[in-house]
Structure P
Amino acid sequence: MKKLKPGKNNKEDRMNFIKYWASYIKNNSDEVWSRQQNILINSQIQNARYFKMSRKDYLDLKGEIR
């Protein structure tokens with residue numbers, strides 16, 4: 001498996017990650033990478049449940065107009 005290469009800018013970083021992830025998926029079984037995605041998604045959901053912030057506070061933090 002190739003290592004993830006740093007890019008010269010954000011766009012290049014993103015493209016390098018897409019290529020890295022596509023290669024990872026092709027070279028590993030569904031069970032391996034889907035288990036890793038499951039851990040990531042579940043941890044994000046768990047974190048969101050414990051992070052108490054109102055919609056108003058969230059939009060204020062992002063600087064969006066309500």
Structure Q
Amino acid sequence: MVDDNVVVAHSLRLSSALLAAGKPHTVLPLTGVTHMTPQEVVAENLKLLQVDFLRTALAASPAPHD
């Protein structure tokens with residue numbers, strides 16, 4: 001919510017556009033956290049969530065055509 005690189009309004013606008021387009025996505029608003037959190041536990045858990053998201057998204061993706 002206090003990201004110093006991405007304004008929260010931009011994230012919410014992107015989420016709204018993705019929702020309107022029927023695109024699955026995840027938004028995890030964190031209060032008091034900037035773009036790179038100094039809290040080790042929070043940073044580690046965010047990375048784990050990102051890896052899980054990528055695994056799920058890639059498993060659901062169709063195979064590329066040759």
(message) Given a value of -17500 for helix-only ellipticity at 222 nm (-39500 (n - 2.57) for each DSSP H run of 4 or more, over all residues; to 500), calculated from one of P, Q, which structure does it belong to?
(response) Q
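Given a computed value of 44, 28, 16 for Cα extents along the principal axes in Å, which structure among P, Q does it belong to?
Numbers: P: 44, 32, 15; Q: 44, 28, 16.
Derived from the structure labelled Q.
Since every read-out is calculated from the coordinates, none of them should be taken as a lab result. Since the model is a prediction, treat every value here as computed from it, not as a measurement.
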